[in-house]
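Following are the structures in question.
All of the numbers you see were taken from the coordinates with simple rules; none came from a lab. Nothing here was measured: the structure is a model prediction, and the numbers come from that model. Cβ atoms are built from the backbone, for glycine too; each structure is taken alone.
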Structure I
Amino acid sequence: MPLALYALAVGGFGIGLTEFVIMGLLPEVGADFDVTPTVAGYLVSGYALAVAVGGVGLTALLNTVNRKRALLLLMVLFIAGNAVSALAATYEVMLAGRVLAALCHGAFFGIGAVLAARIVPPHRVAAAISLMFAGLTTANVLGVPFGTFLGQALGWRSTFWAITAIGIAAFVGIALLVPGRGAGQEHAEGGLRAELGAFRSVQVWLSLAVTVLGFGGMFGGFTYIAFTLTEVSGFASTTVPWLLVLFGVGLFAGNLLGGHLADRALGRTLLVLFTVLALVLAVFALVAHLAWAALAALLLMGAFGFATVPGLQMRIMRFAHRAPTLASGANIAAFNVGNALGAWAGGLGLAAGLGYTSPLWTGAGITLVGLATLVLAVRLRGGEFSRSPFRGPEAETAEKVVASERGGI
């Protein structure tokens with residue numbers, strides 16, 4: 001794989017830390033600013049909302065900028081946001097720093113995914129995307145626990161200074177390793193009008209819906225997993241951070257495996273992964289009272305949940321292949337909309353008194369709706385090509401001929 005992908009992975013690692021490490025530091029941050037846990041929680045939800053906005057808005061604004069330069073500008077925003085958080089004297093400034101850092105999240109992964117697809121051979125596109133996202137999953141496995149320990153030992157500001165340093169390292173890596181021209185590094189072709197034109201495709205909208213529902217299903221169960229593990233499985237609350245490392249291991253392995261499989265057969269891979277994920281969530285709900293079974297289910301939930309990510313990102317880029325940048329950023333926003341949907345729907349079951357396994361059942365139901373949406377999309381498409389759209393014009397023309405014979409794109 002090109003070294004440029006590893007530079008993108010470092011950026012993804014820093015972004016993943018920024019998003020998730022705050023959850024382990026909320027008590028310290030809340031106490032320092034003298035705010036309630038609910039108000040402190042806005043540092044999480046505010047970040048998620050800013051990701052959704054930035055995923056579309058900043059991607060559109062950077063549409064005419066060379067992709068390498070756009071990524072460097074986004075890393076500057078990321079570095080500034082985390083430095084503001086580290087220096088924040090008030091809660092409001094801390095929240096502003098979180099929002100500033102979050103704005104780059106969606107655009108970075110959206111633009112980065114397109115760039116990653118352009119600098120590898122056609123049969124390695126999903127694997128390249130999964131390598132870029134490996135930084136995000138590694139942040140969950142290693143970064144978040146150690147970031148939490150660092151913040152607890154040296155103060156929460158030290159964690160944000162460490163993330164700022166990671167952002168600087170990613171900036172240097174992108175500047176040195178990502179080529180400025182050629183191999184698809186140029187800015188989005190056709191301008192903003194062409195990028196918006198991609199949304200005329202029914203398949204692009206269906207891809208966004210599948211992303212929201214598929215990822216929302218996993219987060220329906222994951223958002224309240226601490227309650228499930230402590231109240232149903234019987235684990236002590238002090239073990240939850242280490243159990244989440246196990247979940248992170250599943251994310252990391254599933255991401256890499258999903259990228260490999262999606263390169264071989266995209267549509268079939270997503271259909272299988274969604275089916276198995278729904279089954280895993282349902283079985284988890286049934287066996288959550290058994291500690292050993294809960295551990296296995298937690299690992300599998302992370303693996304099959306995140307195995308869908310490279311394929312979901314590749315799918316929307318396929319159907320927006322002439323102008324994929326904005327659609328790619330929109331899909332990153334869709335992941336975060338799915339997170340919010342899953343958390344909201346999972347909370348409904350808890351509020352209704354259905355027990356601490358109800359979010360898992362809710363997640364399984366949302367995933368099945370996502371699977372049904374995917375089946376509809378595939379049927380409308382008349383089947384899906386297993387190869388990547390990121391190849392030469394001759395292959396693209398051949399695909400169009402086959403598509404027209406099968407009922408069109």
Structure II
Amino acid sequence: MSDTPRLHRAGTTLLDRARDLRTLIEREAGRAETEGKLTAPVVDALHEAGVYGCWVPEPLGGAELSPRELLGLFEELTYADASTGWVVMATTLENGTAGAYLGEDAVERLFKGPRMPLIAGQGTRPGLAVRQEGGFRLSGRWSFASGMYHAQYAHSAAAVEGTDEVRIFITPMEDVTMLGNWDVLGLRATGSVDYTIDGAFVPESQSHDFRTTEPLRGGAIYRLGLLDQALICHSGWALGIGRRLLDELAGYAAARSGRPGQLAGSDAFHAGFARAEASFRAAAALIRQTWDGVERTLDEGGRLSTRQETMVRLALNHITSTVTEVAGFVYASGGTTALRDGLIQRLFRDAQAGAAHVLCGPQALRECGRELAGLAQGQSWAVLELLDI
């Protein structure tokens with residue numbers, strides 16, 4: 001069990017490197033969208049910058065960023081390209097939780113190479129694991145495995161036969177059949193394909209309880225557990241795409257100023273832009289305020305209260321719905337430029353795709369309202385619902 005009670009903070013090194021990659025990422029984004037996956041130059045540059053180790057425990061050579069540091073990194077990469085930010089947030093979460101929760105034998109196998117491993121997969125809609133001597137036999141079909149084309153290992157949730165236990169299993173890509181069915185509206189470059197595994201043996205040490213909040217290595221961030229850490233991912237992503245949407249629209253309007261009848265001279269546009277900017281900034285402020293409080297709690301050696309767990313879910317839900325509204329305003333204001341293939345159109349599509357994720361959906365919002373209204377006394381969060389203790 002980890003003996004490091006406080007958060008580890010790594011500073012701005014990775015954030016600065018991410019900023020340096022913006023030109024490359026922007027240049028490759030169109031080709032990545034066409035190919036349905038990140039391009040090799042971007043994947044290699046992310047490796048070389050150490051980005052894939054951002055969530056990995058410091059004892060394993062990772063940066064082990066704090067929640068606020070992760071939010072900033074994902075915001076920066078998503079600003080450069082929404083699909084790149086999405087792949088990085090998903091795979092680094094899985095790298096980090098594997099490093100924190102897997103057994104020693106597994107960590108020795110996965111993290112011994114010159115590069116950080118890249119783990120991709122799906123932690124919802126579990127498959128089936130049958131316990132046998134030394135481990136499990138894993139089978140199932142999983143959807144939306146973001147970054148799978150670049151991964152060396154798969155991260156898959158499965159229910160253990162005959163129990164109510166759900167575990168995460170890490171398997172080499174040789175055990176995975178990718179189905180290649182990524183034909184979607186937005187986030188096309190994430191390559192979030194479906195995949196299957198058919199009876200692969202997984203050693204005990206290459207699995208962990210889905211609900212664990214007790215890291216075997218690393219600091220306080222891992223006491224959040226897998227689900228609450230995933231909320232960091234989507235919150236940082238929303239910060240990045242929301243800011244880029246508004247900045248692109250401002251640039252579009254400025255480039256046409258001085259011409260009769262253009263957007264820049266419209267009072268209605270001015271008022272609408274002000275409302276969109278205010279809405280986004282307010283939602284972003286709630287994200288930052290909420291995670292500031294989380295960091296204080298973790299630094300003090302504590303665990304999140306039910307109200308804090310409510311707020312991290314509510315803050316994500318709020319910024320996601322706000323970004324969706326901002327994207328609609330940007331698209332409508334962009335006229336024929338937004339209609340045609342290009343950055344504004346891609347940002348609009350990516351925002352809609354990101355908002356469809358289950359963590360941002362209506363179930364969590366309803367439960368947040370129930371808890372905030374005092375109607376969930378004695379209940380605690382279990383993924384996306386409040387249940388009796």
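Upon calculation of Rg and Dmax of the Cα atoms in Å, for residues 44-227 alone from the atomic coordinates, which of the structures I, II produces 17.6, 52?
Only structure I yields this read-out.
Tell me which of I, II gives -26500 when you compute helix-only ellipticity at 222 nm (-39500 (n - 2.57) for each DSSP H run of 4 or more, over all residues; to 500).
Computing helix-only ellipticity at 222 nm (-39500 (n - 2.57) for each DSSP H run of 4 or more, over all residues; to 500) on every structure in I, II gives -26500 only for I.
When relative contact order in percent (Cα under 8 Å, 6 or more apart) is computed for each of I, II, which one produces 24?
Going through each structure in turn, the value belongs to I.
Taking FRET efficiency 1/(1 + (r/R0)^6) of positions 108 and 308 (r between Cβ atoms, R0 = 41 Å, to 0.05) as the quantity of interest, name the structure among I, II where it is greatest.
I
Supply the structure label, taken from I, II, corresponding to distance in nm of label points 7 Å out along Cα→Cβ at positions 52 and 164 with the calculated value 3.8.
Comparing all candidates, it corresponds to II.
Tell me which structure, out of I, II, gives 2.5 once distance in nm of label points 7 Å out along Cα→Cβ at positions 68 and 244 is calculated.
II
Given a value of 0.25 for FRET efficiency 1/(1 + (r/R0)^6) of positions 76 and 372 (r between Cβ atoms, R0 = 35 Å, to 0.05), point me to the structure among I, II it was derived from.
Details: I: 0.25; II: 0.65.
The read-out was computed on structure I.
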